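Throughout, read-outs are computed from the coordinates displayed, never taken from laboratory work. None of these values were measured; they are calculated from a predicted model. Cβ atoms are built from the backbone, for glycine too; each structure is taken alone.
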Structure P
Amino acid sequence: MQQLRKFVLTVDTWLETFALLALLSMICIVIMQVVTRKLFNFVFFWSEEVTLLLLVWFAFMGMAIGFRENLHLAMDTIDSYLPVKLVKVLDRFIEICTFAFGLYLIIQGFDFTVLMNESTMPATKMPSSVLYAVMPVSGVMVCAYAVLQFFGVDTRRHQGLEEGAE
């Protein structure tokens, strides 16, 4: 069990690092694009396409990490008016819906990725499926976090991020 936990944490850390590197790369490429356009009236032909690719990957992986950290939108004010048992039932329902969303991303994302494998992106000539492959990847992440949260495992790795935490 300890080996499995270590493996899952390693994979999770790698995915989070990848998302952060995508953000950093995107920032560097956009800065380079602006500087070269303004100073040299030149733009790298691949810069916009790679920026779009990194933005999509960062957004989907960031969404999955948001589920991990329980940063998704919630109406906590309603909880204070409901019985504790009903709140727990609603929390379970939300976790099931989150899992269903992750499953949807896996199934539809995989189908769409396979469909887009035939076409290529114009500037980089990479298959368009590279852009859409993040859907099943983030779907697996969302499903894993939803299952862990359903069984009471605290998946948050960065405590204190929620609103009002001290």
Structure Q
Amino acid sequence: MRRVKRNERARVGLTLNGRKLVADAEPRTLLCDFIRHALGATGTHVGCEHGVCGACTVLIDGVATRSCLTLAVQADGRDVQTVESLAAADGTLNPLQQAFRDNHALQCGFCTPGILMSFTDYLKRNPKPSEAEIRDVLCGHLCRCTGYAGIVAAIKQAARGS
């Protein structure tokens, strides 16, 4: 890894939602800000900027990661997926997104992208989670609108595949 001086901008190249992109970033630029402002993918939301709320969760090389705790330069050469990658090109929702819709699991939608990304990763690793396991993963996300019941129901539906 090349050392970058304090005010020098670094060239960051990554694959975002299947597209290879390159942009400049200051060494201290957070990945969430880089994704939103330099690359234009605004589905990733920034809430607490401390890794607590989970709104900024993206997948880096398939693993759920808080993009507010990750520097853009750390994603150089990596595969990054945001909520924009979930639906099909024609707008058809993926099963997890459809389950959220079916179960009224979103209200204002601010936390939803991060929750969707966390469970995209989690359901790949544990396709049949118990409700306790769902709630354990969900405790890493703050939602002020839903009360979580609809979210839990949606994740159960997606895990059932119905």
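Numbers below:
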item: Value 18, 13, 11, calculated as semi-axes √(5λ) of the Cα gyration tensor in Å, for residues 29-92 alone, assigned to which of P, Q; result: Q
item: Structure (P, Q) behind the derived value -7500 of helix-only ellipticity at 222 nm (-39500 (n - 2.57) for each DSSP H run of 4 or more, over all residues; to 500); result: Q
item: FRET efficiency 1/(1 + (r/R0)^6) of positions 37 and 141 (r between Cβ atoms, R0 = 25 Å, to 0.05) from the coordinates reads 0.60; which among P, Q; result: Q
item: Answer label among P, Q for the case where P(r) over Cα pairs in 10 Å bins from 0, in percent, calculated from the coordinates, equals 11, 40, 32, 13, 4, 0; result: Q
item: When mean count of other Cβ atoms within 10 Å over residues 53-60 is computed for each of P, Q, the largest belongs to; result: Q
item: At a computed 64 (percent of Cα pairs over 12 Å apart, for residues 101-148 alone), which of P, Q; result: Q
